[in-house]
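There are structures below to look over.
None of the figures in this text is laboratory data; all of them are computed from the coordinates on show. The structure displayed is predicted, hence computed values, not measured ones. Cβ atoms are built from the backbone, for glycine too; each structure is taken alone.
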Structure P
Amino acid sequence: MSVFFTELDGATASNDHEQVVFCHDRGTGLRAIIAIYSTALGPALGGTRFYPYASEQDAIDDVLHLSKGMAYKNALAGLDLGGGKAVIWGDPNKVKTEALLRAYGRFVASLNGRYYTACDVGTYVQDMDIVARESRFVTGRSPEHGGAGDSSVLTAYGVFQGMRAAAAHRWGSPTLAGRKVGVVGVGKVGRHLVEHLVEDGATVVVSDVNPAAVADIQTRYQVAAAPDLLDLDLDVYAPCALGNALNDETVPRLRAEIVCGAANNQLAHDGIDKLLADGGVLYAPDYCVNAGGVIQVADEIEGFSFERAKARAEKIFDTTAAILRTADTEGITPAAAADRLAERRMADVGRLRGILLP
């Protein structure tokens, strides 16, 4: 029986989440799930993923995994925001309409500010403008509607800051000058990252499944290209495309000293972080270094200022450095250190929020 018409029925899901809401609108065909993992730091913030999942269970699993990740990302980014996520089940190229997006906006509004939404896979700035016609708890909007627009600029900037921190930790200097960096995926974020690296004096080699993206970046910058970067002698390997890039097959092939990139969910499963460490590879946790985008959309809630958002994204350098120090001090992997720091902040601030002041 469909989850949208019955209870969650013991889905893997609910576990530690504060709230999981199923949204169904028969008239528009909307089937969506909003998951709030934590509001310990403030209202939950996370994007809306519009995707043709193979099953309802796949949609549930994805939204629960993603919402927890957003809680950790927002905590490490120093935001006074919790973690949430939403998924709309369907092919956006076939079923996305103004009516469906506005129906979704009404569901977001019904949570009365416990959840702020933004863009993700399958949704765009223009979609958020439509959702915002029904709810004020929307960010990631277009500049003409008071938003920040494309968040890839600060996402790339934050990754660059994290990479500088990793370089300082490994080689003693916060620069990529003279280093060889491989960037996998030169779409919106990867393209901007290449710009920072070239300006910093790095030697850059790129790879992308889209030959046109490679050709475009080579018209802009003097970079080399290769079909596969895993087997190259690199100083830094930067995955900026799909998730699960680091797995049991790819990690043994790595010949880089540092992994630092923009892709989400780079570690295919628990234990990959230890595999990297055992191989002498320094891993800069993805949800720390790629937080520039969420910092940008979060800034819209106050009334967007690019300068203020960029200054906050620059602090990703300090956060990454703190994670790497903690990993060394406590004898754990950087991934475990990042989780520990995020959990401490959620616990400490959440505890403060529980104190009733006169």
Structure Q
Amino acid sequence: MSVDVFELGHEHEQVVFANDEATGLRAIIAIHSTALGPALGGTRFYPYASTDAAIEDALNLSRGMSYKNALAGLDLGGGKAVIIGDPAAIKTEALLRAFGRFVQSLNGRYVTACDVGTYTQDMDHIARECDFVAARSVTHGGSGDSSGLTAFGTFQGMRAAAAEAWGEPTLAGRTVGVAGVGKVGRHLVNHLLEDGATVMVTDVHQPAVERIRDEHPQVRVAESTEDLVASELDVYAPCALGGAISDEVVETLSARIVCGAANNQLAHPGIEKRLEERSILYAPDYCVNSGGVIQVADALEGFSFERARQRAAGIFETTQAVFELARADGVPPAIAADRLAERRMHDVGRLRGIWLG
């Protein structure tokens, strides 16, 4: 059954389909909201099983960016782009430049950046055709890879969750399971070890696991995500693709906290309630993983890493505010985070209207 974009994306302002036969580009740009400003969100390059799957991902991810940017206090809306295909097989300079021309045609309503399958070097190619590109390489005057600050912010959110669960903002003496040790998860492991945590990891990409083993021999490795979830953990940190928190995972987890860098972790609405019933504290993904977008947004006004890092450190207080509202309203943290983001989009957005570029 095909996806009805107007039904599934009924909240969205605009969905653009980009096709360039000469380069093999097939892309979708979804703009969820420009109530707070131009829609900022990365470009995901991924071999989707179908166009429908790509559309659904673009819609879900762009909506998440609106909430992430709002909760982070940025004057930016939410958007996302997906390029369909295996980047290892079809990514070329020509394809990226063709994509840049499509982004340029939106006249600033959408600002792109890195995501799964795209890197700062790719943004440099896109920027040769487009003015609305963030996360460029340092060589070209950009802020560089944002995965380090994403991990730093996630760690701050995890500290806030630890304070909520155990009374102290530290992971020292706790066992943390990190699922996905690529760009962000690898940095998160470093923060956790420095804080005195015991770390277990897993990743479907074996070279990523081997790199962690080489860097940190004390890290324990689970054979699969299923094995990691079934292990005795204090914190579970999903740091790969979305949908990690399924019904089966919730029923299996021994962890007191779920806090990771992956986007759209809850597999379907209602899981947040089941987490609460099992006394598992969920730190909303778009709240804690906003360090990267904070870095990207900072670069739009002239990048300062120290300023961006200081702003990302504020994720600790933002996560605390989510937990406080959750207690006050008697709702799960996921709903509390949505309420905070929606309140800002409504209060500020009504003064601005649709961003025209």
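Which of the displayed structures (P, Q) returns the greatest value of distance in nm of label points 7 Å out along Cα→Cβ at positions 139 and 219 on calculation? Intermediate values should be presented prior to the final figure.
Values: P: 3.5; Q: 2.7.
Biggest value here belongs to P.
Computing FRET efficiency 1/(1 + (r/R0)^6) of positions 27 and 299 (r between Cβ atoms, R0 = 35 Å, to 0.05) for each of P, Q, which one ends up highest? Biggest value here belongs to Q.
To test your reading of the models, identify which of P, Q gives 20.2, 63 for Rg and Dmax of the Cα atoms in Å when calculated. The correct label is P.
Looking at structures P, Q, which one was distance in nm of label points 7 Å out along Cα→Cβ at positions 99 and 347 calculated from, given that it came out as 3.7? The value was obtained from structure Q.
Comparing structures P, Q by distance in nm of label points 7 Å out along Cα→Cβ at positions 187 and 315, which one has the largest value? Walk me through the intermediate numbers first.
Values: P: 2.9; Q: 0.8.
Once distance in nm of label points 7 Å out along Cα→Cβ at positions 187 and 315 is worked out for each structure, P has the highest.
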